[in-house]
Structure 1
Amino acid sequence: MIEYKPAVIADIPRLWALRTRAVRLTCATHYSSEQIDVWSESAVPQSYTQLVVAQCAVLAEEDDQLLGYAILDRQNGEVVAIFVEPHQHGRGIGKQLMRRLEAMAVIEHFTRLHLFSSLNAADFYRAMGFIALREEAYGHPSGISLRSLYMEKTLAGQAR
């Protein structure tokens, strides 16, 4: 059975390793090998530690195996990350992680969520109710620029 729980600092290396596998395997259909190399080799941003400490990250585990994780910046309503182990796609893990971020956002009284979606993940976010507002270059912390979609979602029952 899949368990969803808050991430802790000790989880960060596992989260980053999953993210790196996901970038290498799932983003290659939309980005060049050079971009994938730089993107996947980048170091864990300091913000991950801050967001995990602030209880903004949730992970999915089954039999002590990390299946996915998601992070919401509770200061501004930005979905910072959702990554699912590539061989676990199709099990609804990403949907459950997003629902947990939405619940966090409601607690924080956000009326909308926003994110920068990689091109390969846009269909997932659309299925979750996000609308693409524009395509733009995302300045990745590694120094590369990645084509992305800026997307938003109004939270049900939260619009004023």
Structure 2
Amino acid sequence: MPGYKGHLAGGLAFFVMGFVGALLLGWAMRDPLVWAGIAGFCLMGALFPDVDTDSKGQNLFYLVFAAVDLGLILHKDYMWAAWLGFFAMLPAIGSHRGWTHTWWAMLLVPVPIMAVPAAVLGLPEAKAFLPFYAAFVVGYFSHLLLDGEFR
């Protein structure tokens, strides 16, 4: 079982494979800021399963969450900040290598990435968040694969 550096490396490798695949299929967006965000979601997904234990990965994950939440608050996007805060608390429910290390959590945990924008902005606008959902799932998958959960 790799530590947080190994999981970040795995998430980055899976992001690069996805990026190259998107380029080859002609799906790649030209905005580097969007790709940076997608990479960030992939890396966050790669760290997420271990946020239920005291670790450097947990500290890094919550540092990013806190920074984004603070940015939302300073931008006066209180509703988005509240949603982020709510979902940030969920890993505390359960034990280490419990529900966060399951295939179904890999698919369900990032659902708010699509569901919250769909509820707030409407379904057509929420489709723009699909690459971020997919990136989080891919990062999460890399974590579970490196932990040997698919044997």
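Read-outs: derived from the displayed coordinates by stated rules, not from any lab. All of these numbers come straight from a predicted model, not from anything done at the bench. Cβ atoms are built from the backbone, for glycine too; each structure is taken alone.
Quick notes on this structure:
- Answer label among 1, 2 for the case where relative contact order in percent (Cα under 8 Å, 6 or more apart), calculated from the coordinates, equals 22: 1
- Given -10000 for helix-only ellipticity at 222 nm (-39500 (n - 2.57) for each DSSP H run of 4 or more, over all residues; to 500), calculated: source structure among 1, 2: 1
- Which of 1, 2 yields 10, 41, 40, 9, 0 [P(r) over Cα pairs in 10 Å bins from 0, in percent, calculated]: 1
- Between structures 1, 2, the greatest calculated value of distance in nm of label points 7 Å out along Cα→Cβ at positions 6 and 142 is seen in 1.
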